[in-house]
Structure P
Amino acid sequence: MPNTPKVAYILSRFPCLTETFILREMVLLRQLGLDVQIFSMLPPLPTPIHRQAQEMMPYVHYSPFLLSSKLILAQLHFLLRSPIRYVRALFRAVWQTYRERSVLMRVLAWFPKSVYFARQMQDLKIDHIHAHFVWVNGIAAQIASDLTGITYSLHPHAFGLFMRDQESVRRQLELATGIVTVSEYHRRYIARLCPRWFPQDVHVVHYGLDPTEFTPAPVPAEEDTVRIISVGSLIEKKGHEYLIDTCAEMAEKEIPFRCAIVGNGPRQSTLQVRIDEHGLQDRVSLLGAKTQTEVKELYRQSDIFVLACVVARSGDRDGMPNVLLEAMAMQLPVVTTPVTGIPELVLDGETGLLVPERDVHALTQAIERLINDTPLRHKLGQQGRQAVLAGFDIHQTAAQMAAVFQRIRAR
């Protein structure tokens with residue numbers, strides 16, 4: 001359709017197994033009539049691919065190799081037609097990142113790709129560019145905007161926003177045409193960090209999921225054993241080690257339970273050693289990465305969801321973990337911590353239980369409370385699902401995102 005708005009999503013890599021919230025958003029935007037095109041800075045990895053990601057593959061654009069003639073022709077196109085814009089785009093990319101050498105090197109390596117994508121966006125007549133995360137793909141969006149004049153928005157999440165050099169983050173936020181983020185906590189943080197953005201100018205759009213795809217259908221346990229599940233990359237901010245230590249406490253009390261941790265990451269061997277040291281090999285399992293379909297089935301086979309989020313030593317932290325939405329939609333009672341935007345989703349005693357981060361004893365008490373109080377488990381599970389239906393339905397959040405794109409373009 002000639003009048004269909006065209007929106008370019010610049011991602012570091014597509015498909016990406018852990019970024020299901022972005023995938024859902026793009027799928028629903030297309031259903032709403034937006035022509036979403038995906039520009040992936042890196043090729044896909046040989047990992048499981050979600051069904052919806054396979055459906056989006058016809059709209060994905062990958063960059064050729066750095067010495068490709070296509071990349072060289074794109075550089076010449078802008079150098080000959082808009083040399084000032086080309087130089088300015090390069091200067092502003094360096095200006096944002098020179099304080100972080102590793103980020104600067106990546107930006108310089110990806111600069112030709114960003115220029116190539118800008119040329120493609122011109123040919124496709126893209127109306128707006130969007131980038132999740134204050135990261136290198138966000139700088140690629142800014143480069144494409146500098147070269148083409150197309151508006152672009154940044155969507156900061158915990159990764160990048162909290163753990164990177166804060167002056168570099170401020171500069172990146174400052175250059176965006178518009179800012180979208182996931183919680184009021186993030187909105188206030190961004191406004192404090194970057195005075196250019198008043199709180200009312202930062203758009204809050206929650207993560208969303210399709211409640212019809214996350215329907216509770218619990219599978220009864222074959223024995224009188226409570227089944228605990230946690231889903232998240234095996235990195236510090238997920239706090240998996242505190243869940244393992246909690247499991248050790250429960251094992252000492254002879255509480256019948258099983259715990260499954262889904263995800264992969266650099267701390268896998270460290271966590272397995274911790275499990276072995278506690279003698280929990282028969283009770284705690286690291287299941288590795290799973291597809292969305294497999295994760296949903298694991299939710300149905302579980303009784304309690306736990307995510308012991310912490311603020312990492314690097315400053316990295318979760319914003320509003322998407323897996324909490326998934327578990328709550330599946331009517332699982334959740335136990336988590338009040339890190340960043342989580343209390344906006346999980347209200348203690350109403351839609352889940354909150355415990356202080358890094359407090360193994362408090363985490364043990366909360367899980368025991370749910371194990372010993374079946375009516376409370378059911379109540380929190382039901383009220384958690386209602387909270388997701390009320391504020392995190394992807395059909396509502398995608399419509400909000402489409403409206404935000406229109407407002408940013410109008411500005």
Structure Q
Amino acid sequence: MSLMALVVAIIICGLSLFRGFHGQTLMGRPLGGDFVEFYTIGKILNNYEAFRIYDLQLAVGLEHATLPTMPETEMLVFGHAPYIACLFRPFAELPYAWAYIAWLAFSASLYLLSLFLLFGSGNLPREYRKTGLLLALSSVPFILETWIGGQLSVVVFFAWALFFYFRHKNQLFLAGMALSLGLFKPTLVALPVAMLLCGRRWRMLGGLATGALAFALASIKMVGLRGCRAWIDTLLFNARTVAGPGEAFRLAKRVDIVSFFHLLIRDAPVLTGILSSVIAVAAFATLAAAWFRSSARASRSEEDLLWAATLCFILVVNSYVPMYDSILVVSGVVLVAGALGNRNDDREAFHVWLLALYLVPWITQSFAEFLHFQLFTIVLAGFGAWALRMTYKHHEILQARPAQVLTIQ
């Protein structure tokens with residue numbers, strides 16, 4: 001199935017490139033998907049004052065000039081932190097179609113490097129790595145939404161892979177600094193920061209704070225205070241835009257709890273807000289209690305399961321998480337697989353969750369658009385809750401071991 005999915009995705013990508021070079025769309029989608037947004041930001045940095053990366057009128061004009069096949073009413077708003085915009089300067093030196101090809105090569109290479117780091121640091125058994133590689137490469141959040149879609153989530157995925165690599169090496173300060181690389185998407189880092197506080201992981205927090213300060217200073221130097229204020233204004237604009245109800249075909253592309261209820265309960269924003277808030281608070285409290293109970297001396301398998309649950313909760317307990325950001329669940333799956341090892345009692349249940357996590361994304365957007373029910377949100381929440389329950393099970397086993405040893409003696 002994975003090989004078939006990869007072949008289909010490569011064929012789609014090839015057709016898109018062929019038609020894109022001839023100024024045409026594929027199934028109504030212009031070449032590169034959202035990549036034109038980032039290409040345009042690189043153009044602005046190369047040819048205009050840096051703070052203008054948040055000038056919406058300039059950016060939208062350049063997007064349509066770069067990609068004439070873009071729908072006239074469409075605009076892509078760059079809302080990421082200033083420092084990440086530097087990544088696109090070299091791509092913007094190329095013609096758009098060739099820049100997209102370069103981005104495809106770059107993002108695929110970065111993803112493969114991330115998986116290499118993750119498989120080792122997550123203690124994934126070697127006999128599962130070939131299957132794990134195929135599943136990760138052919139998963140919908142990566143192959144269709146992130147890779148072909150020209151999205152930036154692969155950089156966040158790399159930040160998490162680097163975080164787990166340094167954590168595995170017990171270089172906790174560097175692990176925190178690695179995680180700070182993902183701060184250009186604050187919504188994907190806010191919950192982990194809170195959990196690190198609850199778990200009293202001070203060295204990681206120190207590294208995260210140091211990295212955040214370094215990136216903040218780099219952003220100020222790059223775009224000035226004026227540009228940083230413009231970034232904050234853009235974040236607020238995006239928050240207002242995505243917080244309310246929207247068209248079903250747009251909400252179907254999101255997996256967060258707020259979008260889930262906006263899709264399920266149409267034209268009832270107050271009820272949606274109440275339900276989302278209650279579930280988010282309950283989930284946050286449950287996860288925080290687990291982190292508070294744990295300590296720096298927790299077993300590696302217990303902490304891996306805890307991080308897997310946290311990664312799933314990041315995606316669900318949020319105000320805006322598009323399908324491409326759910327690429328993070330790949331990290332959670334690897335951590336769980338490594339923590340369980342060859343324990344047959346839990347592995348059967350894990351296989352069921354793995355099957356659901358792989359198959360549901362193929363149908364969930366169409367399912368959500370026509371039936372107004374985002375199935376993938378339920379699967380992500382369920383897998384996160386199951387991983388969290390496994391942490392308690394591992395904790396109880398470890399607590400019982402001294403008594404068992406005493407009995408044997």
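Readers should treat all values here as calculations from the given coordinates under stated rules, not as data from a laboratory. This one's a predicted model, so the numbers in the text were calculated from it and none came from an experiment.
Below, the figures for the structure above:
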read-out: Highest-scoring label, criterion being volume of the Cα convex hull per residue in Å³, for residues 28-155 alone, among P, Q; value: P
read-out: Among P, Q, structure where helix-only ellipticity at 222 nm (-39500 (n - 2.57) for each DSSP H run of 4 or more, over all residues; to 500) as derived comes to -15000; value: P
